[in-house]
1. Comparing distance in nm of label points 7 Å out along Cα→Cβ at positions 55 and 119 across 1, 2, which structure shows the greatest value?
2. Out of 1, 2, which one gives 10.8, 30 for Rg and Dmax of the Cα atoms in Å, for residues 87-126 alone as computed from the coordinates?
3. Name the one structure among 1, 2 that mean count of other Cβ atoms within 10 Å over residues 103-110 of 11.1 was derived from.
4. Supply the structure label, taken from 1, 2, corresponding to semi-axes √(5λ) of the Cα gyration tensor in Å with the calculated value 33, 20, 14.
Structure 1
Amino acid sequence: DHLQVRLPYADDEEYIDLGAAELSFYAILVELLGRCAPSEETIKMGKQNAIRAKSILKSLVSMHDLEGVLGLKFLLSNENSMPPGLQPSHKMSIILFLERVYGIPDQETFFRLIEEAFLPDIRCATILDMALVSESDMALALNRYLCTSVIPLMASHAHYFDNCDHRSSLLESILHTIYRLSKCRSLT
């Protein structure tokens, strides 16, 4: 027996995608928590409440969990509507929390995020652009996520690209994939 997954249908008003609803709820919650995080300037001033707040936020959501969610793959569809499940906006919320609460502490974390999360997401955008759904809701949302969250994060941590000759194959993949992304018709 194979596990049967019931996908939503437009004519079924009774259908509720609980998985997607839970993902959306937690993404909104994580984004709200990330927005509540104290700024680095406040922490550098040594304000105890800010330091305590950041510690509490770190105890609520682990770095391992954030990396796990960012590493999830999107469902790609041949339809113009958004597929069920994980949405680019969910990952945008996770990145906001990651940046505000943890930051990118070192070069290894940076490259691990690129390799396991961001590079596959960029490839999804290039795949959707080649398909007949290049202007679908998913393609546009994915490009919005990449252009407002992923690429700015990579640019703000570009110093991690210094002295990384040991990651030359990953660098080549990044350059090739970003070049393909730059040629996408639906790039926003």
Structure 2
Amino acid sequence: MSVCLAMFPPSAKYHSYLEGYVYSHLKDNQRPVHKILEQEISNRIAQYAENCQYKLEKMAKTGSRKGQRQPTIAEVKAAKRAIFNPSMFGSTLEDTMEMQRINFPDLKLPWILGCLTERIIQQNGTAVEGIFRVPGDIDEVNALKVKTDSWAYPDDCNDPNVAASLLKQWFRDLKDPLLDESV
């Protein structure tokens, strides 16, 4: 269910039923469990429910996944991985810094901020008129998001508008956004 919510929104009619189902499986609503295995299963179910609840709330604010293309295998795998390994997109700045500490312990700024900015500059994006106004191809932005969320440097991104669009998306998707949808 969590992977599907990363790709497709529920219909307006089904949304409230799904929200109620997810809410009933959140950790605070679980009855006490005494056996260790049952507790582990209960914790996993609650984690899935929290992930689904977050995606439902986000979808209500921003709408569904954008783009013309069907979800790729990489996007589905990324959605599956994000259930138990949070994404840089949608996290707080503190969580992002904590996640990157494993790969880049010496960085003082978010890795994604540096690598996308560097990519924009390398492609002469500072000379492109409307660099943060003109959106990049949405399917390329989605593919780049999957790549950067795996901590892979976006060296195959050849359009500065794609990197700029993803940078704006990262800022918008922060749990406490620095930019809103109007930017």
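What follows draws every value from the coordinates through simple rules; no lab data is involved. All of these numbers come straight from a predicted model, not from anything done at the bench. Cβ atoms are built from the backbone, for glycine too; each structure is taken alone.
1. Greatest value across 1, 2: structure 1.
2. For Rg and Dmax of the Cα atoms in Å, for residues 87-126 alone, the value 10.8, 30 is produced by structure 1.
3. Derived from 2, not from the others.
4. For semi-axes √(5λ) of the Cα gyration tensor in Å, the value 33, 20, 14 is produced by structure 2.
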